[in-house]
Structure I
Amino acid sequence: MGLIQDARSATSLLSKALQGRLRRKELARKLAEHPLPGHNFKVGVYFADGEVNLYQVRQWYKPLEELSKTWPVVILSRNTLGALKLLDESPVPVAYVRTVVDLEEFIADQDLHVILYVNQNARNFQMFRYGQRWHVFINHGESDKMYMTTNQFKAYDYSLIAGDAARERLGRVLWDYDFEKRAIPIGRPQADHYTGTVPFEPDDREVVLYAPTWEGDRPAAAYGSVETHGLTLVEALIATGRHRVIYRPHPRSGAVDFDYGQANDQIKALLRRANAHDPSAKHIVDEGAELGWQLSVADMAIVDISAMVYDRLAAGKPLIITRPVNPEAEIDECGYLSDCEWLYADKAGEIVAQIDAIEHDPEAQARLSRWCKHYFGDITPGVPTQRFHAAIQHLMDEWDKNAALHAAD
């Protein structure tokens, strides 16, 4: 048995080594096809993660593409698989800087003034060592999760935050932090790009987006609803014959809990069977990279505690939030979650009645509008993009000011 196991391990290692070599060759070919000009880029987006966390940078694609019309933008990728995907899909150039030496050489060859960070990867620390530029946390979403109040915010020169709610949330936990200088509110520029190709012709069916998060890696972050709410609510929506479900699971679903991944697969299978039974239903299992059209086309959204709550809130359209079953899941009920529309697991089968009630409740509509303004300020189309660009311009002006002060250093 030991010899067989050793042989399998050796075969697996050899296979991985061959795959790694093929990927590196493919990456080298793609990089050769996309040479980068020297002394060109002013804004860098630092991304040290692999393919599984690309969703964190994807949501910034369109705002970055728009920004690049004013300030040349490049994504700094530290991971082979991540770089391969980015080269295929990013609308702005990509630099592959796997090693610290690669990173140093690229920085020396460019004129980067602002470095943007979409997550708290430990390897961000390797980039922090380079001064004479601003390190700016932009995050990969707005939410009331504990992730949004980490003391790691202090590691950055500045943070671009959504609005008043983020300022209040951080104010409760960050001691001796200069919010007036270092926290710049910009709203949600992604909301100006909630577009894309809708994979069905609109008809008289009511469209419901169900976008759960993953199971989480600890009880405090156990917000995922796929196992506890998902199957029941999807079955109820399918049964009416008047709803169309867009199911957008988190890409990490099942990464920690096998049963959670199984429940995710069961929901996908359920929707596909429903389509086979009634082709006019056109339910969607959405696992694409593009996020935007789902938020704008859906009449109602059902989401877990995650950035999706606030992506939808930024659209100013109604939503329901699943209440976590795990009693250890941390819920910050100082903000929108204190006044939202909850869906409890034991009521998941009554989702249709809850949707109908919310859509005909003027008080629910007024609450939604009030919280939308509190989190994102003015969501008039185009305004968040203007604020994002104004923030970058401010940072560039501050860079020029400091560069002049230190010109003789």
Structure II
Amino acid sequence: MPRSDLARLRLALTLFFALDGFVFAGWVVRIPAIKEQTGASAGALGLALLGVSAGAVVTMLFTGRLCRRYGSHPVTVVCAVLLCLSVGLPPLTHSALALGAVLLVFGAAYGGISVAFNSAAVDLVTALRRPVMPSFHAAFSLGGMAGAGLGALVAGSLSPTRHLWGLAAIGLLVTAVAGRMLMRIEPLVPAGREQGRGKDEGRTEQGGPRRLDGRTRTLVIVFGLIALCTAYGEGALADWGALHLEEDLGASPGVAALGYSCFALAMAIGRLSGTALLERLGRTRTLVAGGTIATAGMLLGALAPSLEGALLGYAVTGIGLANLFPVAIERAGALAGPSGVATASTLGYGGMLLGPPAIGFMADRFSLPAALTSVAVLAAVATVIGFTTRKAAPA
């Protein structure tokens, strides 16, 4: 493929990553208002948020097959349209049950587009032979920052319905532009995968006929657990960070929305510098340092008695978590190729989607600040795993 096409493909995928973060953040900053509108308790809200997880997990199970049959590019565009349309549904509900039902649709779109554009991005990284994956995740974080910032600006003046349907309109416009660019470029198919088609296609989903031994599969799952621990924190702060600032620290809706914006900005900065950091420190030191910083930051964010301290904690947590997910995915890929990337990515996104309902259950049993400390615990777990597996994957 000509370099100009590769550049256009990278731009289109970057726009879709940013769109995903923008729409998702726009939804999460209005969760306090939706909670009040539906009259749901913390536990009931947690169950409703489980709809996002359920929809995403079910979709992830077959999106890979759709990408192989139709290509990752059209699947990305279709899922983006569904994502934009479904984000406007939550403010139309007035019960936790109805909210959970519409979040099934939203989760299905979110899970589908996550698999589709990550698959396309992995192929592009292979074609470019450059470690540019952190830049795509930085785009997601920047999109999240923009979505949360916009939510902070309009929270006091626009109803959730007008806000989220406005996001839908913006998202559909971006999808039209980026989708047209994406559909003009043929999906990349690495040589190893092309050779794996035919009679061996049913045996391996992405990497041809090569079979992995038990130790390699176990290590891939372990690296996937690092991604899960990282994404758990991102999902928890996205869905519960603003609520903690508003209900426990007395912040206004607009100021509370800034919490996720601080987190997303810090994560974007960390990911934009991720390639240079990895070249300087290496993967193990990056994992250990990032996990340690995230642990300290989330303890501050959850337990600080002041709004300023909590916002600082959110930002520190974002810096710490920034590169743990990309490094975990890369290490899984170094061991098992594209199949390792797929397994670790699925575990990681599962952590992002299952974290919010887990926080809801713990908040009902204990308190929301206590529940948020679980993010620090899992960041510490990721740190330990990163250190103990430092020699598992080739450099």
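Each value in this text was obtained by applying a stated rule to the coordinates, not by laboratory testing. Note that the structure is predicted; figures quoted are calculated from it, not measured. Cβ atoms are built from the backbone, for glycine too; each structure is taken alone.
3.7 is what came out when distance in nm of label points 7 Å out along Cα→Cβ at positions 52 and 364 was calculated for one structure; which of I, II is it?
Derived from the structure labelled I.
Thinking only about distance in nm of label points 7 Å out along Cα→Cβ at positions 68 and 92, which of I, II has the largest value? Display every interim value, and only then the final one.
Working: I: 0.8; II: 3.6.
Comparing I, II by distance in nm of label points 7 Å out along Cα→Cβ at positions 68 and 92, the maximum is at II.
Can you say which of I, II returns 23.9 when mean projected area of the Cα convex hull in nm² is computed? Each step should come with its number before you reach the end.
On the way: I: 23.9; II: 17.5.
Only one of I, II returns 23.9 for mean projected area of the Cα convex hull in nm², namely I.
Have a look at I, II and say which one yields 25.1 for mean count of other Cβ atoms within 10 Å over residues 300-307, as calculated. Display every interim value, and only then the final one.
On the way: I: 25.1; II: 18.0.
Traced to structure I.
Quick one: P(r) over Cα pairs in 5 Å bins from 0, in percent, for residues 180-291 alone came out at 2, 10, 19, 19, 16, 14, 10, 5, 3, 2, 1, 0 when computed from one of I, II, so which one is it? Could you put the intermediate results ahead of the total?
Details: I: 2, 10, 19, 19, 16, 14, 10, 5, 3, 2, 1, 0; II: 2, 9, 10, 11, 12, 14, 15, 12, 6, 4, 3, 1, 0.
Comparing all candidates, it corresponds to I.
Out of I, II, choose the structure whose coordinates give distance in nm of label points 7 Å out along Cα→Cβ at positions 140 and 348 equal to 0.6 when calculated.
Working: I: 2.5; II: 0.6.
That value comes from structure II.
So if we calculate mean count of other Cβ atoms within 10 Å over residues 84-91 for every structure here (I, II), which label has the highest result?
On the way: I: 17.9; II: 22.2.
Between I, II, the highest calculated value is found for II.
Could you figure out which one of I, II the value -28500 for helix-only ellipticity at 222 nm (-39500 (n - 2.57) for each DSSP H run of 4 or more, over all residues; to 500) was computed from? Could you put the intermediate results ahead of the total?
Numbers: I: -12500; II: -28500.
Going label by label, the one that fits is II.
Please state which of the structures I, II yields 16 when relative contact order in percent (Cα under 8 Å, 6 or more apart) is computed from it. Don't jump to the answer; show the numbers that get you there.
On the way: I: 16; II: 23.
The value was obtained from structure I.
To test your reading of the models, identify which of I, II gives 26.6 for mean count of other Cβ atoms within 10 Å over residues 260-267 when calculated. Write out the running numbers ahead of the final one.
Numbers: I: 19.4; II: 26.6.
The correct label is II.
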